[in-house]
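Please find the structures below.
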Structure I
Amino acid sequence: MYERILVPLDGSKVGETALVHVEKLVSKLVPKVKTEVTLFRVISSLSHYVIAGEASVQVPYSDKEIVQIKKKTKDYLDKAGEGLRSKGAIVKTKVATGRAAEEIIKAADELKVDLIAMSTHGRSGLSRLTFGSITDKVLRAGTVPVLAVRAPKDIMNT
């Protein structure tokens, strides 16, 4: 059944919506099924903008800054996994850099997960065309079942 679950998170409340559903699933599986949940975050930008007056320039993060960003991200994932640990899941964390959808699919293959559980903003129309849909890309290009959880409107508006 679902022994290995990948949960991509982006650091937002919307992104964390899937965690509630995964916790419910885990509480039904454990202790009959040893369940491992990997909380995953993709750092997609390795640069930032420096603005001086009306001019701006894109500057890559230093190695030291990247180490700090990854540590902060790992701390966030550890904290996000507390509820899953309390339900008896084995919680692991993974941080990658690159394009989110591609890295999620790659991680799912590498970790040999049975399920990807991820939140969606539920965008449509021009908004979806403009911002794209990572969930949609994972659904179309991945080989693993995906539990797509639409965030409630009250969370999306905060």
Structure II
Amino acid sequence: MAKQKASDDPNSKSISRNRRARHEYEILDTLECGIALRGSEVKSCRAGKVSLEEAYARINDGELWLLNCDIAEYPQANIMNHEPRRPRKLLLHKRELRKFADAASHEGFTLIPLAMYFSEGRAKVEIAVGKGRKLHDKREKMKTEAAKKEMRSALGKRGGR
């Protein structure tokens, strides 16, 4: 049975997206992995209080960690609350980690979280191997996207007559 993407799954709920990642990085490969969260973190995630804008992933001692991800404190948790920017362990199989670690270990490549969502009741993070874009690369991408959009709108107007 083929594995469904998060967007195809009716039980899936999006928590947060890293919109800048696709603009600032050229995405080469993606991988879905679980994330180890505490109770108050899960409550904050369900409320949508997550920011992936400055987050990144690192491999330490054979484990993948999500760093600098901001999950806001849950107000009703009182003294049992969590630290908003604590390192969080990402859960994946060793063979997936080895494959991903090899790709990310090359010069200029980094691990970026693209999205966080709930799938079948479990929190998941989509991690990508990306290569940083230079300013001229970003401009070129914006020009080609604008040209494609212009062609689609021109075809749409002509096709509606």
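What follows draws every value from the coordinates through simple rules; no lab data is involved. Since this is a predicted model, take the numbers as computed values, not measurements. Cβ atoms are built from the backbone, for glycine too; each structure is taken alone.
For the read-out distance in nm of label points 7 Å out along Cα→Cβ at positions 37 and 53, a value of 5.2 was computed from one structure; give its label from I, II.
Working through the options, I get structure I.
Of the structures labelled I, II, which one yields 2.7 when distance in nm of label points 7 Å out along Cα→Cβ at positions 93 and 109 is computed from its coordinates?
Derived from the structure labelled I.
A value of -9500 was derived for helix-only ellipticity at 222 nm (-39500 (n - 2.57) for each DSSP H run of 4 or more, over all residues; to 500); which structure in I, II was it taken from?
Matching structure: II.
For which of I, II does Cα extents along the principal axes in Å, calculated from the coordinates, equal 62, 39, 38?
II
When FRET efficiency 1/(1 + (r/R0)^6) of positions 61 and 149 (r between Cβ atoms, R0 = 41 Å, to 0.05) is compared over structures I, II, which one is greatest?
Sorting by FRET efficiency 1/(1 + (r/R0)^6) of positions 61 and 149 (r between Cβ atoms, R0 = 41 Å, to 0.05) in descending order puts I first.
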